[in-house]
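Next come the structures, one after another.
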Structure I
Amino acid sequence: MENFESTPKPEGAPECTVYYTPELVSKAIAELTAESARSAIEERGYFTLGLAGGSLIKMLSGLKKDTNEENKIEWEKWHVFWVDERCVPLDDPESNFGGAYETLFKDVPIPRENLHAIDDGLYEANEGASAKSAEAYDKELKSLSETILPKGDGGLPIFDLLLLGFGPDGHICSLFPNHSLVKVNDARWILPIADSPKPPPERITFSMPVVNMAKRKVFAAVGEGKAEMAKHILEDANKTDGSIPAAMVKDAEWLFDTTGSSKLTTTHVRFEFPGTPTLLGLDTKEED
């Protein structure tokens with residue numbers, strides 16, 4: 001990695017920040033989420049957050065500790081959505097909602113009706129569930145007032161913040177490489193997928209235009225397992241052909257730990273390292 005904070009960021013280059021440890025990435029994710037919430041609530045009285053599944057939700061656990069009265073989180077003004085979901089019951093280990101609820105939302109005072117889960121009454125069996133589940137979720141989101149969920153060009157929703165993950169194949173949400181859904185551009189906000197290459201096969205997902213309409217889109221790339229694909233997304237991938245869906249996300253912000261950024265060669269990054277010799281890795285003593 002050759003581009004350092006002292007060099008100016010090229011025009012149009014993505015915002016990429018490297019933190020020393022995964023814990024510092026988690027802290028930064030929690031802080032930017034809280035700040036996005038405060039800004040949106042000040043502007044119109046509500047905050048909309050779209051979440052991916054996987055380990056990303058664990059990075060928000062620090063929000064449970066926000067007890068500062070001056071910057072207290074106004075949970076009752078949050079509305080939370082899922083950028084994709086598996087067609088399984090909400091208490092199933094595969095449920096993105098279930099994972100987020102157990103990790104964070106059961107421990108904070110957010111109204112249950114503000115957690116916009118999919119109707120798991122439609123999930124008597126995974127087979128055939130995606131079409132009716134996508135239709136129901138699409139209808140629910142479109143029924144919200146524009147004070148809660150504003151609309152932009154083409155009537156698309158403008159979420160305040162999407163926290164996105166990406167797979168080793170470069171998929172985001174449940175938009176997989178070279179799948180026909182990647183390039184869908186119609187009135188639907190929510191799309192059904194019945195042939196996911198990852199189990200379970202039946203899922204629903206935000207469309208790519210909905211993802212790109214959000215005010216902020218944030219990726220976290222933590223650990224060696226994310227490094228190669230992160231480099232490919234940012235430096236090599238075609239941005240339009242659908243072969244790497246994550247590369248089609250426009251104006252995204254990226255947060256890395258040092259190993260997650262280790263394969264980058266031409267991407268301009270900004271470093272946020274603690275200023276002590278031990279934390280900078282100059283003390284090589286290993287922990288017991």
Structure II
Amino acid sequence: MSDLTATTVPGARAGLPWGQWWSQLRAIVRLELRKGFRRSFGLLLLALMPPFIAAMHMIKAVRDTSDIAGATQVFAGLIYQAFTLRIVIFLACVLIFGNLIRRETLDRSLHYYFLSPVRRELLVVAKYVTGLIVSFGLFGTTTVLAFVLTYLPYDSTAVSQFLFHGPGLGHLASYLLVTFLACLGYGAVFLFFGFFFKSPAMPALVVFGWEGIHFLLPPLLKEISVIHYLQSLCPVPVSEGPLAMLSDAPAPWVSIVGLCALAVVLVAVSAWKIRRMEITYEEA
């Protein structure tokens with residue numbers, strides 16, 4: 001971890017050492033990317049599932065190759081919202097962010113960071129950024145692949161018209177934005193829980209259940225869920241069924257600002273928590 005010791009930039013003594021912090025942040029992110037996600041078979045399996053579902057649809061379910069509207073509904077409802085967003089990205093964030101600190105504790109390596117000349121708050125931010133890079137890199141790519149495979153068996157002229165002269169590329173951009181914000185929001189939630197629970201499994205089950213009954217909740221309680229804001233940004237509305245409680249979707253800017261604010265607050269609380277953290281490996 002010798003590369004974490006950054007040289008103080010000129011002028012840093014006059015105020016906060018932003019240059020030094022930036023150098024240390026990059027060093028930690030590079031180190032975490034090298035050591036942390038090389039053998040993540042579970043993450044790779046999760047990332048392959050949405051394209052697999054899209055491929056199965058491509059092989060078995062396409063009857064009218066000109067029905068672009070039908071393909072749009074299949075991707076929006078089944079492949080993306082019901083499966084990728086609610087299950088795959090959620091579980092991936094549990095695996096990635098819920099174990100950012102716990103993994104170091106189990107490996108008995110967290111004290112190396114604590115002994116290095118790096119602020120603990122910076123360590124939390126760097127680990128969160130690393131998780132965000134990994135999760136969005138994987139599942140942004142997954143979203144694009146699933147999107148392409150969904151439309152691949154359809155008439156090329158109709159698909160080209162939809163993509164380049166219709167809303168197709170705009171839809172894809174919106175799905176990528178939702179994917180990024182899902183990683184941002186759920187990532188902050190499970191990073192936060194990682195400081196208060198020995199295992200992310202129990203809080204993950206509670207959050208999964210809460211997000212799962214979102215459609216049954218009254219409007220006020222819907223606002224206390226990440227999926228409420230993510231759904232409002234999806235470009236194609238999907239019916240939640242006859243039992244769903246009706247409520248107004250938040251404006252796009254409210255959803256974006258709200259999820260970013262949630263991430264900032266939870267990462268800040270996590271940074272505050274790590275300042276008071278004592279290493280007790282025997283309890284890990």
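Every read-out reported here was derived from the displayed coordinates using simple, explicitly stated rules and does not represent laboratory data. Since the model is a prediction, treat every value here as computed from it, not as a measurement. Cβ atoms are built from the backbone, for glycine too; each structure is taken alone.
Quick check for you: by Cα Rg over 2.2 N^0.38 Å, which of I, II is greatest? All intermediate terms of the calculation are to be shown ahead of the outcome.
Details: I: 1.01; II: 1.12.
By Cα Rg over 2.2 N^0.38 Å, the leading structure of I, II is II.
Given a value of 0.25 for FRET efficiency 1/(1 + (r/R0)^6) of positions 19 and 51 (r between Cβ atoms, R0 = 35 Å, to 0.05), point me to the structure among I, II it was derived from.
On the way: I: 0.95; II: 0.25.
The correct label is II.
Match the computed value -6500 of helix-only ellipticity at 222 nm (-39500 (n - 2.57) for each DSSP H run of 4 or more, over all residues; to 500) to one of the structures I, II, and report its label. Working shown, then result.
Values: I: -6500; II: -20500.
Considering all the candidates, the number was obtained from I.
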